[in-house]
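*Asks:* Below, each structure is written out as structure tokens.
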Structure P
Amino acid sequence: MSERFPASGIDAVVSITRAVTRHRIGLRLVFDEPLDADRLARAVRLSLDAEPILGCSFQADSFRAYWRRIEDLDTVEAFSAIETEHADQEVITFQALEVDDAGPQVAACLFRSPCKDVLGIKLSHISGDGQAAKSYAYLLSEIYTRLGTNPSWRPEPNATARPTPKDVWNALDPGQRRQARRAKYWTAPNWLIPAKARTGEGLTYRFLTLAPERFDALKACGRESEASINDMLLTGFFRACVRAFDPDHGKPLSLMCTADLRRYLPDVARLPIANVSLFGSLGIERVGGEDFGDTLHRVRERMNAWAQTCYGAGPALSVERIGSLGYKPMRRVLETALRIVGGSGRTYPWFTNMGILDEGRLGFDNRTPSAANIYGPAAFGASVVPTISTYRKALTVCMGSCDEDFDPELVRLVLHFTEEELDSVSG
């Protein structure tokens, strides 16, 4: 196994933008039956070998950032178990803490209460994105299950090279490349959303959960309009933000959206932990007096146009090229851009749908979670950053924000308006 791996351009971008964002991605898995804590500790340790990048430290002290394997992983604590009567609150506190660059790049904690076990998992976003975090949960489940029948079993390290935007670009055909070059992934923020400060302190999470019957109703409503569930959710969120923050009329509003570029890569099942997602800016105008259906039509048009440009594969390649200039030059460029954005007094809402958590791949030796959701990043200052995940048809909208920076009532208001907007068409 190699002791050193190159960091991708997206890895470096995520690292640098921690100046304005709390970057970690996590999961909460709730079990009605207790897990074996000792076996789980062993599974977490073996996962650092199964996915070598997770057993690394992130190094940014050379020309190009890189990953270096930790010398003695047996002495590094990546798992803990805690007895508590407040598991749901404890897992939020756990998720709010950073994953240290010194590694490992993943941490897990089992919160044991009298009525349930809650497993918290968090991944450094520098090492991987939301789909990578889901893959890690599936991997941990598999290792835990295998150890139940053979305690001496060890996984084979994933020797597949970590994919980069260059691999995505190479997988596109000439027509797709022509379209991808047209994509814009960044526009100036133009939402005036009040923030108290930009300290990044007091990170916590708030939630909206739609029960399975409401999810089914929303999906059925979308089919009638030939819209995906993602289109429906994005429309509800956009309309909620308009109601909450009263943005300007008559110009495209910079609503950021995340897309997974793995869709263009072959043999996705074997891909290692990596960052293969990028964001794009959807310019959606505020139109006074229009109903949900009219907004949905415009959202679908924007999403279809973005899909035609391969969801930002072209700009992603540009990120990789900028990364080739070296970590420090890239940091100077990005920090200048971040200062300009920070000084503008304006920001973006940022929408990420992580999709479905596969129940069939989360059977920890036949103990399947009764509930699950994903946590996403949170911005300093005004943080309107919903992370959406679905498990057993229960859809969870998780919003992280720093209470020292951003009024919690505004987060609650966005969640409340989002629920009202979705209920207006599916209730």
Structure Q
Amino acid sequence: MKSKDKLVFIILSILIVIFPLHRLVTYTINALGVTNSFLFDINKVYFLWLSLPFLVGIYIVRILKNEYKVTIFDYLSYILLILGLITSLFAVNKYVSIFGTKYRDEGLISIYTYIFIFLNAKNIKDKKVIKNLINIFLISTLVQSVYALLQVCTNLSFIRHYSIHYMASGLSGNPNFLGSSLVMAITISSIYFLSSRKYRYLLLSGMYMMGITFASSTGPFLTVIILYILLIYYLVIKKYNVTDYLIILLFLVLVFLASSKLIDVTHKTVNIEPNYNISEEIKAIASDNTATTSNYTFANDRVGLWKSALPLAKKYLIVGAGFDNFMYVYPYQSNLLTYDKTHNIYLETLICSGGLYLVVYLLLCALLVIKYFKIKNDLFIAVFLAFITYSIQGFANINVIDICFIFWMIMGFVNRLGESN
């Protein structure tokens, strides 16, 4: 392992581990009634921000030494850096656009960190580094699935339960965020099983499916269905064993049914709200029961939120309202709940970062797809489909610092493995 690859590996490994570990420790301390821990005073985003100068330094040094090859993806990243700065300079709330809102923390500094994670990940020379980082991610999400099981099915005092007890947030803070990380994990583990035929990856996929079911998040759940439709294409071009495909598909269906039944049995005295049931939420999305007035109660209906937020896209079309500034420009706020995200990554980007930023970002993503989608290497297919599935679930979810940096790392792996094939 080259020294600078090793440094990038250390930085990214720490980030992958530190976010769930920070939540695990603070959740446990809080659940046990201990409140004097210094960890409560440490915002986890500081770990992300602390990595930025190192990532920038590594990238610049390796560019100057001609160790990194500058490509169209680098130039598009530079444009995003510039447009992000312009967005913050003209933001409705400039301070928030730079540092992010409290608890979200997705301001300019975090965005810059994502981009430099991508720029370094795409230039990792040693493929073993990529494999090891993926393994660390898979282990961390496995821990999250186990924690999700404990959240839903136990009353253990040292477990931090989600406010709706039959739903799991894992160590991600929210069921939707847990779902978005597990979608990438189950994508990778599914490809690992189909390519290696090792049953540990089948069991791993089952654990991730259990976590997604316990999260009761519709976007990630639907994305898993889309994933297995996409895999039919790879059954043809990669000649993956059809029997293995049917085995894992049936296994995941059984895990979903068993997990759903476990929720019902464990919480049989709970009056489950239909809007938080996956099947009922899908029906709600298909219907047109939305409104755009200040009296509108959004519940879990994202379509209504999107419709009422769309006029803001026109108003802030060029440079955006500013990173994490949605709450300052959205007019239909509630006394009970502040709507600080659109629950659609692309609409959020359009309103907060501007049309130019969104176009460049989509161009970067599109080039990754167009340039590399025909590659048949198993490791590439795993990270490529993880990139695709996260992007798909983003139509009904948001970016958060706990998970989004991993997505940008995966994007970098797509570029790196795509160029080497």
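Here, each number is a calculation from the coordinates, and none is a lab measurement. Remember, predicted model here, so these are calculated numbers, not experimental data. Cβ atoms are built from the backbone, for glycine too; each structure is taken alone.
*Asks:* Thinking only about distance in nm of label points 7 Å out along Cα→Cβ at positions 51 and 411, which of P, Q has the largest value? Present the calculation step by step, with values, prior to reporting the outcome.
*Replies:* Values: P: 2.5; Q: 1.4.
Largest calculated value belongs to P.
*Asks:* Here's another thing I want to ask about it. With helix-only ellipticity at 222 nm (-39500 (n - 2.57) for each DSSP H run of 4 or more, over all residues; to 500) derived from the coordinates and found to be -12000, which of P, Q does the value describe?
*Replies:* Details: P: -12000; Q: -23000.
Label of the originating structure: P.
*Asks:* Identify which of structures P, Q gives the largest calculated value of mean count of other Cβ atoms within 10 Å over residues 147-154.
*Replies:* On the way: P: 11.2; Q: 21.2.
Structure Q gives the largest value of mean count of other Cβ atoms within 10 Å over residues 147-154 among P, Q.
*Asks:* Further question: Who wins on distance in nm of label points 7 Å out along Cα→Cβ at positions 19 and 83 among P, Q, i.e. which is largest?
*Replies:* On the way: P: 4.7; Q: 2.3.
Biggest value here belongs to P.
*Asks:* Tell me which of P, Q gives 22 when you compute relative contact order in percent (Cα under 8 Å, 6 or more apart). Don't skip to the answer; put the middle values down first.
*Replies:* Details: P: 26; Q: 22.
It must be structure Q, since only it matches.
*Asks:* For mean count of other Cβ atoms within 10 Å over residues 187-194, the calculated result is 25.8, so let me know which of P, Q that is. Provide the component values of the computation, followed by the final result.
*Replies:* Details: P: 16.1; Q: 25.8.
Source structure: Q.
*Asks:* Just checking, which of P, Q has the largest value of distance in nm of label points 7 Å out along Cα→Cβ at positions 323 and 403? Could the numbers behind the result be given before it?
*Replies:* On the way: P: 3.6; Q: 2.0.
That would be structure P.
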